[in-house]
Structures are given as structure tokens and as C-alpha cells.
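Engineer: The data blocks that follow each hold one structure.
FYI, it's all coordinate maths here, none of it is from the lab. Just so we're clear, the structure is a prediction, and the values are computed from it rather than from any experiment. Cβ atoms are built from the backbone, for glycine too; each structure is taken alone.
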Structure P
Amino acid sequence: MTHSTLNPLSALDHISEAYRIFVSSFQKFKNPIIREWIEEEIRKGTLLFKGPYIDLARRYADGDSFETLVRDGLIHRDTSLYFAREPNDRSGTAVSLYRHQSDAIRLIMSAQNTIITSGTGSGKSFCFTVPVVSTSLGMREQNLAGIKAILVYPMNALANSQYDEISARLEGSGLKIAIYTGDTPNTHSQALTAYQERTGRSAPYDSELISREEIQRNPPDILITNYVMLEYILTRHEDKILFPSENLGRLKYLVLDEIHTYTGKKGADTAYLIRRLKQHTGTINTLRCIGTSATVMPGEGEIAGEAISTFAAKLFGETFNTGSVVEETFISPPRTGDSKLPEQILVTEDIGQIKNPEPALLKTLAEQLTGEPIPISDPSPAYLGETLGSQRTIQFIEDTLAEGPRS
């Protein structure tokens, strides 16, 4: 098997040129002045695309442990069983939460509407799935049936990905989860065939309801859907049984992923839909509303917290405090002793051409960058990281990118 490495700058150049050719294939300008101006702006690289941008992958600050959250009476005692590092591992160690995750869990479990605005790959889903699972476990012990949480995703691909992970984590928990979109088959036999083709597994987890008839007959604890399907649930006769009158008030959570997509007409439609949902389920002013996004930006003259909380309040029709907007917290790179910089460049050109360097070459590169030998024959990645963290050029890069991406 051959391994290839993506060169992001080369990839950007290739994509940019392909897009430029595509645009020029249907955009024609008869006026030579306009044509020359357009061509010049395209050459500058700011008319059709921007960048490239360089961002620093910084470490997130550690948060509270599951044990601490249980001890503080915030989450169910068994919650950590379903958040091991491997989804199906009940005997494994629970994941270590980041600070923004535990902060969000504390806010949500304190009955506050919350917005999570951490970056891609920061574990936003744990911010709300931990409270959802905790509450569902507690309500199961009280024999309270019905849907406790609705997770709404803008695209089915995102919904499917989240469903696959949560359903695996909930195996053996006694809780039920279902995904209800236009792709959900009607009967169990149809759903099983589609399930086997999609997952490669012969049977679903015991936490899964995979067909519409199962969902309607026995509504799950957690329902994953999109806003269009949620509209159908509230209007179609066969779906209204998902929220029977005897279950009024049992819906505890409404989560909207990527809330920045709910603008314009879609935003207005969704805001109206949320108000109808709360009325239909008897949860006005009691439903905990949660939104996630990595790209909500403040308007002119506003700080980020005010802009996001104002937007969320209008969308959900509930109160959001600026203190309920959770952002990631980063750890500053450790700096010990004097920074190191060789008097001359020691890095050889051949190392720069290697795409997949072996550990020995990484050690050599670190020695060349710092100008000092490493006294360990087989240094760990953490040791190499600390060594490189003392290099003056790397410190300059870290400081420059600390405030965000740079072009």
C-alpha cells in the first residue's frame, strides 16, 4: 500500500486554479476595462478566494472529571460508564473532559440555556450529550417514558455521524435512541437491510430504534432529526403520537447544531417551529435550549457573547445570558529557561523534503533547530515537543498565531 501526504499549499493552488478556470468558462466581459480589472483582482488572489490561512492547533485546558461532577450532584452516577474513550468499552476509563466541556455541562445541568462556540474538533457534542444521557438515566429510574431530548442537525450526514457514536455508547444502558429523517425506512425489515448495508453490522445495538414503526410505537429517549422532519412530526397525524398528552413536560432538551445556519427565512421558520414544539410538548419556559457553532461572529459594536446570546434568544424564544456562552480555553505553551536559536541554520534541505519522517529523523530535526544535542536515544513525542518549545522561532510562531489564524 502506498501512502501519500497532502501538501496543503499545493492543494490550495490546484483548487484555486481549477475554480478560476471554472468561473472564467461562463463569465465573459466585453468591456476591456472591466475585463482587465477583473483579471487583475483575480491575480491578486482576493476576488474569488482568500488565504491561505495558518492556524495553530493549541491544547485545550483540562476540565472537571466525571467523578467531580457526580460528587457535586450535577450528573447521574452512571453517566461516565457511557463516555469511555472507546464507545463500546464499559470497563474503560472515562474520557478526560476539557474545561469548556465541563463548564457547559455545569451550566446546562443548572437549568441554563447554553451556547457552545468552541472550534471544530473540540468535542462540542460531549457538552450536551453528557447532560442528555445523565437526565435520561435519571428519568428511566423514575419510569418516565417518552422523548427527553431532540437533537437537530442541518445535514443528514452530521445527524448520521452523531447517531452512530451515541447509539454505540448507549448499548446496554437501557436508553433508546433513533434517527428520524426522510431516509428512515418504514418497516423493521426494510430498516434492517439498509442498516446492514450502511454499517456492515448484522444487527443494531439494543439502544437503537431503526424504523419509523418502532419509533412511533415506542418513542426513544433521544431523537435525532432535522428541522424539516421536526415540522412533519408536529403536523402529520401518524407522527403526533411521538408526543402524547400524558408525556407533557417530559421533553427536557432541544439542541440545534450549527445554529449560525438558521438565518433568513430558514431562521424565521425554525424560530416559529421551536415555539410550536414548546407549546405542543408543554415545555414553554422549561425546555433547556442548547446551540452549538464554531462560526457565529459578533456584529459591529458588539462583543461576541452579546451577539450570540441575542441571536439565540430570538431563535429559541428563551432567555440566554452572556455568561451562558461557552468558549474554549487554551493552555499557553510552557516556557522554561532561555529560548534557543543556533547562530547559523543547521537544518539540511534533505530533511525538509521528507514527507513521513521517522522518530530518529524528528530527533535530528529538533537538534538542528535548537542547536543542542538531545541526550536521550529515543525521546518521546512529549519530550520532543518540550524541546522544540524552547526554540525561539517556534516561540515566535506560537505567539503570532495565539490570537487566531493569520493569512
Structure Q
Amino acid sequence: MSLGLHRSSSVPNRDEILKRAEALIPVFKERAIETETNRCLPKKNMDDLFDAGLMRIYQPIKYGGYSMGWATHADAARVIARGCPSSAWIVSVVGAHAAIAGRMSQDCQDEIWGENQDQLIVTASAQVSSCATKTKGGYHLTGTWRFASGVDHSEWSIVHSHVEGNDPGDHSKFIRLLIPTSELEIIDTWHVIGMRGTGSKDIKCENLFVPEYRTINAHLTFGRNPPGAKINPESYLYEMPFLPYFGSSFLGPLIGASEGAYETYKNLTSERKGAIFGNSIKDQVPVQHRLAESSAEIDAAILIYNNINKLLHENGLKKRSLSANEIARVTRDRAFIAKLCVSAVNRLVGHMGAVGLYDTNPVHRYYRDVNAMAAQFGANWDRNMSIFGKFEFGIPTGDKAIDEALKK
């Protein structure tokens, strides 16, 4: 369908991006059941995201993108998540892959965006097994990778691999490889409780030849001054150490889904009557208390989220790498945001009684998605809180970014 969101030759500002995202809320909300049932974003959703330019936020300007600063994509995704958290995940987490591609070589970027500038770029985040064997002109790659969000709509995938002959435990010698998705096998493993619409399936290849020019040292990709920094000098996101930025992408969809759950619960409860006695639910004091507590938790999560984004953006503009202390606090705060969001939404669902058990209850859909996002590595409470506690006590944290920053 046409939403009147036509791209122009000019780069939109942040407010325009958020207006475009706002216009998609009712459209995506109508397709929410279809999205969950298919366990993949409908093509209509992807077309709307491309039409609105929401997959171009971190795409380099020379390839028709916007090269915007942090965290426009996450803020847009926060808006969209009120209608469809899975679509928001594609905008924020998968959309940030454009910045990773923008840090790679000129040849890689030309391949990705040269013929088609509407691209969803996959990076499968979890390696089941992989090995790249050096051969004339490139590598032969065999491996399986998990959580390839949006892969059904993707033309290009970026995976990482151990190189045969190197120590498999030395991740500094891993490489990233750019591969046409058509050359990979998509394995439909995405049968999950939440975020079903992301279609985060497995991908696999056997003895696939990848030319040398489509590879890059994995550590270099996320480090300071990768090859793309000189190619795309207009944004700090192609130059700065990228892990603190990329690791925060999921926060926009998480908070937006929590806001969607809250608003939906409030609207439903305003009209709801008790199933047995027919009494007004909203007039019950415990219901009012729980609504207020969840509201406060979501507001607190938003404040912390904004602080993280402010820190990242301001330091990016100054071309200043985060200190070990700042990385440790961002790591801690991501997990705390997740805890606040889960607490807020679980409280609301738990107070809906039997009505809240139905899969078709929209509040329950947000509940499933919020809990699924909170299971993400960057939101893990035990891991991230332990890292901060170790840092405070002067113990090695085991987090490479923090421990390396401490050495400087």
C-alpha cells in the first residue's frame, strides 16, 4: 500500500524520520497477527520500510543513504514497536548493519548498494560452527550461523569465521565475509515464543568460495578507523569503535514494545468489566497502583535510554572513544533497562486474569516480544551486572571492550 512516504533526493532530519515511523504504527498493527503467524515480516512491511527510507538511516550518503547520527534508527524503531516490535527490530538492530557495511571496503559497498540501494543486510550473530580455508583468490567457507533476522528479505549477508590454521579461541584473527544470501541455505529454525516476525532463521554453507575482496578482519570491522572511515567521512559511525553503539540497538524496540503494551493495556482496561460480577476494572485501587508502577518503570527506562544515546552521540561527534568506566556503565544500564521493561509489562499481563492468557490478546503479544528481546545477550542481567561489579572491584571483567579500554 502507498503511505505517501516517498523518498526525496534530500536527506531527512530526525523529526521527519520519526513522522514516517509514526505513520506506520496503525498499518503494522493491523498486520501483527499475519506477521506472527508467518514468523517473518510480510513483504508489505518491508516495502513500507524501504518506501519510508527507514532502512537508509545508517546507509552511506554516496549510496543513497542518510548517514545519520546515533540513535535515530533506535528512536524510529521505538515508535514503530508500538505497532509491531518485529518490524522495529528490523529497523533498529538489522538497520544498524548498514553502518557495519559502511565500514568495509569500497568494493564491498559497491557490491551491496551499486545496483539496488534498498537493502536489508543480514549478520547472523551466533556461530554454531565455521571454518574458512585460505585458497587462491579467497576462502572456502563452511559453517552454520544462527539468528539471521530478516534473512528472507535479504540480498546480502555478513558472517564471521575462524580461519583454518589460526587458534580458534583467538577472535582477533576471525574474519567477516560478505556473501550473497542466495548462495546460503536458509534453515527454518525460528519456532519461538516471541519476536516471531523477525524470521531470525539459521543460515548455512558448505565449501563456498568467497573472494578475498569480500572479507575483512572481524576485529578491524568494529575497531577504530576501519577501511570505510575514509570512504564515508561524513559520519562518526563509520570511524568510531562500533561495539558500544551496535550493542545498544535493541533498546529502542524493547522500550517501544513496553510502551505499546502499556497503552494497549490502559485502553482495554478502561472499558473492561469483570467477567463474573461485571464491575469496572479501572475503578479498582490495586489496578490503578499497578498501572502507575509500570508507568514509572517505563519512564525510568526511557531516561536511562536517553542518557546512553546522549553519551554515545556526543562522544561520537567529538571522535572520542568511551572510557572503560563508560562502557561498563552502558553495559550495566542496558540490562537494567531490560529489567524495568520486563517488570512493567509482566505486571500488566499478570493483572489481566484469564483474559491475559490468550495468544490473540494484543497485550500478551507485547509481553511475549518484550521477554524475547530481554533474553538477548546484551540484556542478560547476570552477565552484565557481573561485568560492572567486577569493574568496580578492579577485577578483569572478561568483556574485551572494557578490558582493552582499561589498558589504554
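Engineer: Out of P, Q, which structure matches 27, 58, 15, 1 when P(r) over Cα pairs in 20 Å bins from 0, in percent is calculated?
Structural biologist: The structure behind it is Q.
Engineer: For mean count of other Cβ atoms within 10 Å over residues 120-127, which of the structures P, Q scores highest?
Structural biologist: Of structures P, Q, the maximum of mean count of other Cβ atoms within 10 Å over residues 120-127 occurs in Q.
Engineer: Can you say which of P, Q returns 3.0 when distance in nm of label points 7 Å out along Cα→Cβ at positions 232 and 288 is computed?
Structural biologist: Source structure for this number: P.
Engineer: With distance in nm of label points 7 Å out along Cα→Cβ at positions 64 and 368 as the yardstick, tell me which of P, Q scores highest.
Structural biologist: P
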